[in-house]
Structure P
Amino acid sequence: MTKTLFFFLTLFSFSCLAQTGRIEGVIESENNPLEFATIVLLNSEYVSATKADGKFSFENIPLGRHQLRVSLIGLQDKTLTVVLNENVPTAQLKIQLIASESALDEVVVSGTMKEVSKKESAVPIEVYSSSFFQACPAPSMFESIQNVNGVRPQLNCNVCNTGDIHINGLEGPYTMVLIDGMPIVSGLSTVYGLTGIPQSLIERVEIVKGPASTLYGSEAVGGIINVITKNPDNAPLFSADIMGTSWLELNVDLGMKMQAGNKASTIVGINYFNFNNPVDNNGDNFTDVTLQNRISIFNKWNFKRKDNKVFTLAGRYLHEDRWGGEMQWSKEFRGGDQIYGESIYTNRWEAIGLYQLPVKETVNFQFSANGHEQNSVYGTTDFQASQYIGFGQLTWHKELHQRHQLLGGIALRYTYYDDNTTATSTGDSANIVNAASKILLPGIFVQDEFSINTQNKLLVGLRYDYNQTHGSILSPRLNYKWSSFNQKHIVRMSVGNGYRVANIFTEDHAALTGARTVEFIGKISPETSWNANVNFIKKIYSKKNNYLGIDASVFYTYFNNQIIADYDTDPNKIIYKNLSEHSVSQGFSVNLDAIINGNIKALAGFTAMDVYFTENGDKITPVLTEKFSAVWSISYAFKKGNFKLDYTGSLYGPMRLPLLGPLDDRDEYSPWWSIQNIQVTKDFRNGFELYGGIKNLLNYTPPVNSIARSHDPFDENVDYDQNGQVVPTPENPNALSFDPTYVYAPNQGIRAYVGFRYLIN
């Protein structure tokens, strides 16, 4: 009996041992062992980290199929499947991780309007993933993009806080904002283009600096910002990002994926932002930051078709209630002359789609439509505007002789715009008639990407547009790319033409706020520009898994017939006119991307530029244009505890500011100023992250007197001469009128924030 019992116990012991296994291995990069790499056995509690020799091991692993994820800051994550069974109870692995930058082969679409790897693109494109913006989270992409070198969000009003995006010193109307490649943000929505996009659904942001009019037409003179949303097939099941600040701001981003049978998948994203806490830290009796209540809903569908043909549909709705003004203001004073306030109600809808035709060739039909309704008051100035845009584009991709990648397309854009200003009025001064603007803009373009050999590539493109008002417009471009055999050295050169047909009034909120009136001199004609750019990329790797990437560019843009807003001739007016001479935007920028010891990642860049226009032989610097800017983002991953520290910031040189005449005692140029932020993130490795930090560490804010005569917003005590010019008085010795356009930096001071993210894949 004893022998029998011993036999069964022994058999049971061996049976138990046979039910578990072992996973061991070494983690390397470029055949060098990696220390502190994290290894996670998914859907289990098994977590390990490599030692100096790069080795790891897991004991007593149940037999079966397992997924192993290996990660280290600065390197591409790697997930692999490991199978343990009774025959092979031990898995011995040798895993190579690749530096994320060395394998930076993301698919990009913005530069050539077709999918191509970033390193193979003849057009230089900067790509920023959603994780880049998480280092300093913000309630809108407009704020988040301030950490991109050469790209600056510019506020245009101290009261309503609307703004636009400057690229390499060129103002917002020169920047085209796309969502999934569709030009849905323009004209009336220029100042709202990057507001309210649910960031939980953003896959990446692609930025092209320089003219892209050959493919995208008007407004793409300075560059494009293309927000790429997630693919419903690959999106997480659920995501949430909720953040609050010590200023009582609340931002909520939610995303969810669903299946609609076997034929379709969809994602839904919601962004909600609320700030309803009037703050007046500078004591001028005006809100330091505009109050907002905003909700945005985004929905995108993927439909499965035969032969993997693409069909996607997406839509977005945005509603925003925004106001700023005197601290005593409430909605009952809207539009009145008792208490000054600026109140903007915005309702906006968008629809975009892509349908790949069921033919042998690659033929895509892309389309978009959007409507924008704005009900706003600026003190007693009433501004009502509507804009509707429909866009359709048919593109054909064809590979010829393996060396020629041909792209052809036809496009049609219809724009309806109406408001209650002189921008949409006709007739003489005695018989003014409102007349909505209706513009039909057809275009055709062709592009050939010629691979001369493995190292040299040439891209030639030409676009023809016909504007019913301005006639025919041609936009050519030429791009050249050279790369070394190992892709560690890349040179790109480009020259191209851009044009812009402006809708002036909707692009400059300074024309709506304050005491300045608007005047047009002559018929405003389209402006044209020529741009040349040289881009150099160098990648340096060390045997210790360190990496340094250098991305340097020199740019030059020459404008003919540029449309300028003259703030200087008459302090009571904004005078729009075509420049009789020329203007120039030139400079250089450098981006540095470094990985040190695998757990320190740093991105830094600076841009130095000279932007000016000539008039009557004088060289004049435009207002709100800096000569130098710099940005940085430094991340440090702690070796224990799954903590990460992020330090981000931006630095700007002096800008010329819009003064209200020779007696205005405010500084003509802004000082050097910087916004710096710090954040700590704790990753709990179960899809949950907790983060918190401080924004504007230096507590930098503009001068208190940024709003001229904030104590008299209706100019009740301002005297004028017979020509309408403000005259100095004992009460007003500097001859000022109320004006909130003297703005170059956010007026929001230091604040703490905390938030959490939760993700279910």
Structure Q
Amino acid sequence: MFHSTYPQSEIDKEVEVICEEIESYNDSPAELIYDEFENMVFCGHPLGHNILGQAERLRNYTTDDARRFTSRLYRPDNAIFFAYGDIDFTRLVKALERAGHDSAPSHPPLTDMENMRLHRLPEYRPERKTIHMDTHLAHVMTGNRAYDIHDNRRMALYLLNNIMGGPGMTARLNLTLRERHALVYTVESSMASYSDTGVWAVYFGCDPAQTDRCMRLVRRELDRMADTQLSDRQLNAAKKQIKGQIGVACDSRENFAIDFAKSFLHYGWEKDVARLFRNIDAVTPQMIRRLKSTFGSRLAVQHSALNNTERLLQWRMIQQGNADIVVGTRSAVFAPLQNLGLIIMDEEQEHTYQSESAPRFDAHDVAKKRAVMENALLLFASATPLTETYHAAESGKLQLVQLTHRYGGRPLPSVDFIDMRAELAAGNPREVSVRLARELQENLDNGEQSILLLNRRGYRTIGMCTTCGHVLKCPNCSVPLVYHKPQQALLCHHCGHTVHPLPQTCPECGGKISYSGFGTQRVEEELAELLPGARILRMDQDSTSRKDAHETMLAQFARHEYDILLGTQMVAKGLDFEKVTLVGVLGIDSLLFGQGFRAYESVFSLITQVVGRGGRAALPGRALIQTSVPDHPVLQLAAAQDYKGFYREEITFRRFSLYPPFCSFVVVGFIGDQEGAVFIAAQRFGALLGQHAAQKPNIPLRILGPAPMNITMLNNKFRYKLTLKCRNDAAFRALLHETLDAYDAEKLPQKASVILDFNSDGDL
């Protein structure tokens, strides 16, 4: 191979042999259709080309072409040699060294980036193609691009392909089209996974007059698979079948060796049948159902739970034009989709669309800018829109589209309040009221499920000395430490500081420490005592820290493996369980009286969203809200699901107090090691800003502060802020630039870091 001369006479002989193969291949429609199909799916890409090539090009192939090809690709530094059998390894190595010693490369091989540019996947566009040939049988293929070799969904598709149209006679497509309706002799599905894409397809041959009927039956079987979840018995049977097929294939040592070599050459994998079997066993009915319902080979995902490799593969998938839809958290707004036509921000009221670290951005603003740049439609979706968004719609800046009826025509859940003052007066010290416990038991007896919302982690939320009133706080952050019972320790939810063992005496006076307040761990314990037969699932940051834990837990609850789902706000939105008929809200008062001008908006949204989790199917829903202020207007409006009523109250408050949307709200944060220096820096910045603003009377500006932030110390850094009510335009931003330059030129004894947040609700 390294020293071949490639005489033209020998090349011409081989070319004729291949050309005869091409002609024979073209006369076989059952084989030709696979090439035609892949040409459509991978149009313009090497994956779409027939491996035999084209006769007219082959006949012009010369000795020089062969030499250029081998010198570029067939070289020792670009080769992996695989040997199988009773071979002396030392002799083999020496032989290879001798063969490749004199084959110095004349030019460097293609880099990975060059290969990517040369073989970039074209944009996929579904199409239908008909080729008329003089045959008595119609050959039909339908399919799509699928998952690449690295995609963890590939194994689910592998199993699904085997169930639908695999080699066994019991494959569903074979039973439907051949055994029941006698329409075809052969029907099969197939899949292939490559380094950056894949393909999945169904093939059948039938009478030309029956093609439409056969296609309807194929689609019916696919729809049936999508709509009906596999039972554990069916899934286990499918797993056993595919393992048997793999075992039979491995009996051929030659085939196994070749397969091993190819896997190692292309992907760096060592063939491991045991690992393959473990991957098959890991496939769950939920994975199958998700796969079938969307067949997401053209769907990419972007979120923080992905590891670096997963994130890179998803990004490349988007960048190379292999995704039509990107789903994700706020970072997905930057996805490099080509020909972008639609941006949807679901639950657009969520504060998580605002980044909390540099570079600070609001996904709303990025989405608006990108929609304008790419001439795309931007859709904000929410049952409880941001006040600013709804005001923009009312003002005609956005088009308002309203859903006047609940999905499926279901009635809204009934909502009632439980006055916790009366519970305490009646001698119930628990966090779960008597009525809530009773109705949870009724749901258990009826075989129905319940969701409980408590937006506080931990067991007890505060430790205080009964003698001097000292509160146990984090030494790094100015916040109380939270008692976590499983660890028997105090934890800081901001920096992670841990105090262990649990303090029992006051560090200031030696008095007794009393722990009070309640979090999800405490309520979980109470529920276990009150309802000993209940299966309780707790979802919070502590219980969902493992990879894929969130998705696993929701799948378990959907399978009715648990009766009660207790969690923080992660259980309040986007969940749809047909057996959930009771929703309980606990500990909402602490949020109702929180800081920031969005406090009421956040509470209204949270209650409205979680109440909506009940009664989403045939069974009616009801909700119970535990509170000490049942007559509070925000709670009453939330219970009535009256967004317009809440909006009228909120917009009046915003207009009177001059809050967004009637002004922009900018927080200038100052962070440093010494509290006094941080305060002086904030004070000086405010003075400089005032001086520069006085020279520009056309810029409306109110400066409030300096004042400590809500958490004055975080990670051993002191924090102060200036609050600016302004008009966020180019003139105002130029004013801030001037002030920052002036502050930078100041010779303060110790400067503080400055952070500007244009999307704050009053704090950082």
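Listed values, structure above:
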read-out	value
Computed 0.65 for FRET efficiency 1/(1 + (r/R0)^6) of positions 174 and 198 (r between Cβ atoms, R0 = 25 Å, to 0.05) - originating structure among P, Q	Q
Origin of the derived value 39.0 (mean projected area of the Cα convex hull in nm²; candidates P, Q)	P
Structure (P, Q) behind the derived value 1.5 of distance in nm of label points 7 Å out along Cα→Cβ at positions 382 and 638	Q
For helix-only ellipticity at 222 nm (-39500 (n - 2.57) for each DSSP H run of 4 or more, over all residues; to 500) computed as -1000, the structure of P, Q it came from	P
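A short reminder: the numbers here are calculations on the coordinates, not readings from a lab. Keep in mind that what you see is a predicted model, and the values were worked out from it rather than measured. Cβ atoms are built from the backbone, for glycine too; each structure is taken alone.
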